[in-house]
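Multiple structures are listed underneath, in structure tokens.
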Structure P
Amino acid sequence: MVDRKARIIDGLAVAHSLRTDIRRRVADLQSSRGIMPGLAVVLVGDDPASAVYVRNKIRACAEAGIRSFEYRRPASIDTATLVALIEDLNANPEIHGVLVQLPLPKHIEMRKVLESISVEKDVDGFHLYNVGGLVVGNTIFSPCTPYGVTKLLEHENIPVAGQNIVIVGASNIVGKPMALMLMQRDATVAVCHAKTRDLAQFTILADILIVAAGKPNLILPQMVKTGAVVVDVGINRLPDGRITGDVDFEGVAQKASFITPVPGGVGPMTVTMLLENTVAAAERVA
């Protein structure tokens, strides 16, 4: 194997460092204010992937000293009943964060459900207020995956201001909020998506390339500028069971200056920022 040029950004190590600080803050809240941060996780239906994600989040809470409350509801639940549950969680003083695991069954009005979460407990950062706050820079909680990406860049002392940043993928969960967060940091941002013509003409200009498209090997070495920073947010399961990102890791690592692996890059940061937002919510109460 050819020696890689790129420095590998170790998301596991960065997440571990942040979680150590989160545990300290949880201990301070308990000892000084008698407050134990609490996260409510709502899981609708029996989607296997969603169940795994919820299990990982609950385990991470336990490791950080955060109390978790799990609410499982059948896929047949209607929007009004789900909203009523969330309103009960909003009123519960032991719960500082409310998370509804996505995706929801198609018959449920997702926007109505997300908007019913209290802004002060919207630790996923999907409430319209928090999304809108990204535009003007005063959101309460940032969406966890883009927040995690910014933390990785900060940890590696990678400057953002004045950089050309290209984001591949325009989802409401990653691409769009990521663009807004980077614009607040004075980056020049281009967002590409499924309708973009000649993707490579954009990616080749990127000082920082962030890829969240959900398509294995979408980004090849010839599409990346030498010395670029490449952040791979994609998580794809191959037919043989392996997990891979959206970037040809081995090839692009020969040209990039920094690159995140999959797994072990952005993924651990997403759950870590959920813990960060939950503790921050409890600190706001305190």
Structure Q
Amino acid sequence: MVDAASSTKADIVRGIRACRFYVYLLPTFVLLGVFCFYPPILGFLGSFYEWNGANVKIWNGLDNFAKMAHDKVLIASIGNLIKLATFTLITSITVPLLAAELIFNLRSLRAKYWYRVLLVAPMVVPGMVTLLLWQFIYDPNVGLLNAVLGVFNVPAQRWLNDPHLALYCLMFMAFPFVGGITVLIYLAGLNSIGQEVFDAAKIDGARFWQRFFRIDVPLVMGQIKLLLILSIIGVLKGYGAQLILTDGGPGYSTMVPGLHMYHQAFEFDHLGYACALGLALFLVIITLTYLSMKIRKPETE
């Protein structure tokens, strides 16, 4: 009887000790609930109301979603988004892969190391600094780009103030299109390929491009899919550059759905419609992400 009582008491003590770890985790999940889960839920519910963010909240069902079909600004922004997304997906997948291939094929281990460091170093620069730098480069009066054109007697351009050039200027801001993290992800995939595979290709007389398309690309398809998904999410929800540099102008030449959502919420106080736009963006992103993940899985994934 004594042994049974001692065993029961020990079990209780162990249970109490185990529970304390759940108590330690409780603040984390409370904060996650308040700051990460509550806002999306509130946005989902708000998309079915005519809501100004304060005292006006009237149920209107699906009217906010029906309004999107007649929103000329939204329709124009979708066209801009398609152009941006196409350009971003192509450059963010192909150019970093080529850069990773060049670094991977270097013979010097020290050179590989320093190239990786140089790729990561720009990440310490705040994104706002980069945007302001490009704003100076595109400045029509004292900008660096027009100064360079002047050396070659080329007429100055308005760049961000020209509705025919502004969107392409925003695209070019990603130059040289080699993101540090993207290249490192590709390098990790290339380093995971067994050396015996490259040795076999070399014995068979495979040239660089033959090896690239028949060995490297298929074996880093997992990394390509990951970066494809991240690029889709980033370009669909992003609007920071447009907000800082053009505010969607001139006209609606650089407007994107994310910025239109921002304007509806914080400039026009149409928070219900803004929530509906956010929910529509979420559904598009989750659908494209799902389709990207359904692409044939490579053996290395």
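Quick rundown of the values:
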read-out: helix-only ellipticity at 222 nm (-39500 (n - 2.57) for each DSSP H run of 4 or more, over all residues; to 500) derived as -21000 - corresponding label from P, Q; value: Q
read-out: Comparison of P, Q - label where relative contact order in percent (Cα under 8 Å, 6 or more apart) is highest; value: Q
read-out: Answer label among P, Q for the case where distance in nm of label points 7 Å out along Cα→Cβ at positions 37 and 237, calculated from the coordinates, equals 1.8; value: Q
read-out: Distance in nm of label points 7 Å out along Cα→Cβ at positions 205 and 269 derived as 2.4 - corresponding label from P, Q; value: P
read-out: Structure (P, Q) behind the derived value 17.9 of mean count of other Cβ atoms within 10 Å over residues 229-236; value: Q
read-out: Origin of the derived value 2.9 (distance in nm of label points 7 Å out along Cα→Cβ at positions 133 and 261; candidates P, Q); value: Q
read-out: Structure (P, Q) behind the derived value 2.6 of distance in nm of label points 7 Å out along Cα→Cβ at positions 157 and 189; value: P
read-out: Structure (P, Q) behind the derived value 134 of volume of the Cα convex hull per residue in Å³; value: P
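Coordinate-derived values only; no laboratory data. Fair warning: this is a prediction, and the values are worked out from it, not measured in the lab. Cβ atoms are built from the backbone, for glycine too; each structure is taken alone.
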